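Pasting the structures in now, so scroll down.
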Structure I
Amino acid sequence: MSTETATGSAPESAADQEVIDRDYPVTPVPQHARKGFFSLMVVLLGFTIFTPTMLAGAALGQSFALNDLLVVILLGSAVLGAYVAVLGWIGARTGLTTVVMARYTLGSRGSKLASILLGGTQIGWYGVVIGTIGELTAQAFGWESFAAKAAVMIVVSALMCATAVYGYRGMYWVSLISTPLILILAFWVMFRSLEEVGGWAGLAAAQPDATMPIAVAVTAVVGTFVSAGTQAPNWTRFGRTGRQAVLACIVGFLIGNGLMIFFGAIGAITFGEGDFVLVLFQLGLVGWGLFLLFGNLWKSNADAAYSFGVAGAELFEKPSKTRFVIVGSVIGTVLALIGVHEHLPQYLGLLGTFIPPLGGVIIGDYLARWRRTQMPEGEALPRANWVNLGVYAAACALAWVAGQFGIGIPPVIGILVALVLSFALARFSPRQAVLAG
């Protein structure tokens, strides 16, 4: 069976060996470039403090009383946090992005499926966010012309693109400045909301006006960030230790994401609106609403641009992400300008069914075959690992069927099936033997 090295098929020239991109998109992050816990926590909190997540919380707030709501949020956030923490741990131990880890799991050519899926989805979401910013800004100022919306979209996209090109450091500084301010503003809106219903007692007394099965509700919580969380190694690979990465993921995905869902639920109960941006508009605080909108989506969409940048670098086996960040940002902006963002969310949500099983395959295969060697650079890899590709396809099919028939929590089903099967069948994967212990 033909093989290629983990970093590509062609020998590296002296120029290729130079550090072209300080974010190391296709090679392990060296120890001298690793970051501490605080840095990882800031970046991951900036990733998950994402106002559109509030919309999922709004649906929950209308369907559950306060005590049940808290149980659903905690359960869903615990599932999401555990999954992302394991992937983040692997990212810190290997120093690799999700798409490069997929080379070891799916093969040097099989991994292109992961790059297309993860990178393409992030470009789509990037366009959705750019379009949302244009529409809400126009709504705030009463602009009717398309030119005004387009100008906002283009300028904001350029800022996000530049942040992603600057890499981990750019996202760290944007998150460090904006995330605390956004959380302060969100807590202020929360307390303002509580005043509307007579405090916590009034909130607890509020009765839901809709119903939702517990499994569906937990699925909604897990689904808010399970696809994006599959790419957590893109940032945790900068961690000095796996323990630091796990703790940062818990803070970001259990606490940060859970807070945003809770904020959305409170907004829906008190103001009939889950998005705090629109709540601030209702309160006449347009300036603060726009600050929350821009500050929040700037850092989150820069993360999306970074993700499709490193996916492009892996797909085309280039040592720098920059050109792919720029090209992907242009494509996403064009999608927003032509109005595709109004139709993409449902399609992109469907793709969310097919992304979590990828994380499950990577986890299971890592535990079975790579835990000792940590996916070493330059490893000879098969072009396609058909065993794991088959496991991935089977897990996707089961997750899709579960979603169609309302069985369990589809993303979790996809992850667990992929993890168990890839671990159990690892001995049949080409070239590498299962490592004990």
Structure II
Amino acid sequence: MDTSIVTGVTVEDIRFRFGRDGSGSDAANPQTDYSNPYVRIETDAGVGVGVGFTLGRGNEMVCEAVRELAPIVVGRDVDEMVAGFASLWRELANPFQSRWIGPASGPYYMGAGALANAIFDLWAKRRGRPLWQALSALSPDEIVAMLDFRYVEHVLTINEAREILAKGVADRSKRITRLKEDGLPCYHTTWIGSSVDDLLNEIESVRAARGVSAFKLKIGRELEHDRMRLKAVREHFGDQIDVLVDANQVWSVPQAIEWMRSLAEFAITWIEEPTAPDLIDGHAQIRSALKESGIHVVTGENCPNSHVAAQLIAGGAVDRFQIDACRVIGPPEVILIMLVAAKYGVAICPHAGGSGLDELVPHLAAFNEVCIASGNPDVIVEQVGFCRDYFPFPSVVSDGRVHMPSEPGYIVDMKPETRAQFAYPDGPAWTEAG
């Protein structure tokens, strides 16, 4: 295969201006404007596209981080960067001087993630495959060579990772065929700002149109408000649906335990982000306290890096872990988290819903199913879909399952008219808004 040398990197600040109807709202974020640092890597053999994800304000900081990190990849070959990604990861994760303001976290880390996503997009396009299949064609040794074990080796050794990957090699082709036919189970997320009638209508509509039977409710502002909404859902749907809840980090540990015990009568599958995302002992206490109620504890979308994720998983603090496509530095760091989860028997349940996330995470979930942890019954993928019109090849859900991407690459380019409309601050969505 010919070389693909990076000749330039550009980044655009894209922000989707939502009406203030409660879309995207939760206990911590009453108003959101889903936003993407939109990265294009130009090479002599094609263009790679990657995104990060924020809720609006601060998107410019991640964009600026991409600009500062871009010189690390300019002049380098895409295939060589992917093959030796462990080394590249260390460069991206440790930018000179600026590392001080957020080691292994924050805008620079998220900017590095957007840049890495673009690299892997072009790498997969050059192979004519969707990313999940391109990654699934690699040997265990090739996959391990992409991973930096420095901060997780105390809970997962290189040899253990290689052994986990080797177990599934013989059946990879069967799993790929099955995924192409069946996809993976998914759930739909609703918002805290919607009325009870709107909530019930949304659940009814999604069940009818997409066959989804698991729904997440945002909770955590007022206990009685949560009880009222959950009671309405159970009275209307009975046990026909699974109910998940998400507090978006607003509680202390004792408050989380007390609050969830008071909601246990509504047969809740899991509580997501009950407290601070890096509070490992706190999650462990909550998990222990809720075990008798049968409520799982999950977190991950705001977990800042793979070594915090490893501590949550290996420390017995969570029942399931939610990988995120834009929080850490590219697919290899996500793979590292998934390998830790496989060793400790923790299911991977990807976080999505935001602009671009619905399109990214099926690749990661599919790779996990093919190469690492096939057949875990607790696996379920988040899908919301209300940003789907911004992408030419949006994720597809039917019969309660998300279908696997078939287009070459990682995330398909946003529509040109979308980028023009929502460019911040000069796009019509912002200049013409009241």
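Derivation of every value follows stated rules applied to the coordinates shown; laboratory data play no part. For clarity, every value in this text was computed on a predicted model and none was experimentally measured. Cβ atoms are built from the backbone, for glycine too; each structure is taken alone.
If mean count of other Cβ atoms within 10 Å over residues 43-50 is computed to be 26.5, which of I, II is the source? The value was obtained from structure I. Here relative contact order in percent (Cα under 8 Å, 6 or more apart) was derived from just one of the structures I, II, and that gives 20; the source is II. I, II: which one has helix-only ellipticity at 222 nm (-39500 (n - 2.57) for each DSSP H run of 4 or more, over all residues; to 500), as calculated, at -22000? Attributed to the structure labelled I.
Calculated for structures I, II, mean count of other Cβ atoms within 10 Å over residues 83-90 is largest in I.
Given a value of 3.1 for distance in nm of label points 7 Å out along Cα→Cβ at positions 91 and 395, point me to the structure among I, II it was derived from.
The structure behind it is II.
Set I, II, criterion FRET efficiency 1/(1 + (r/R0)^6) of positions 67 and 99 (r between Cβ atoms, R0 = 41 Å, to 0.05): the highest-scoring structure is II.
Structures I, II were shown, and percent of Cα pairs over 43 Å apart at 8 was computed from II.
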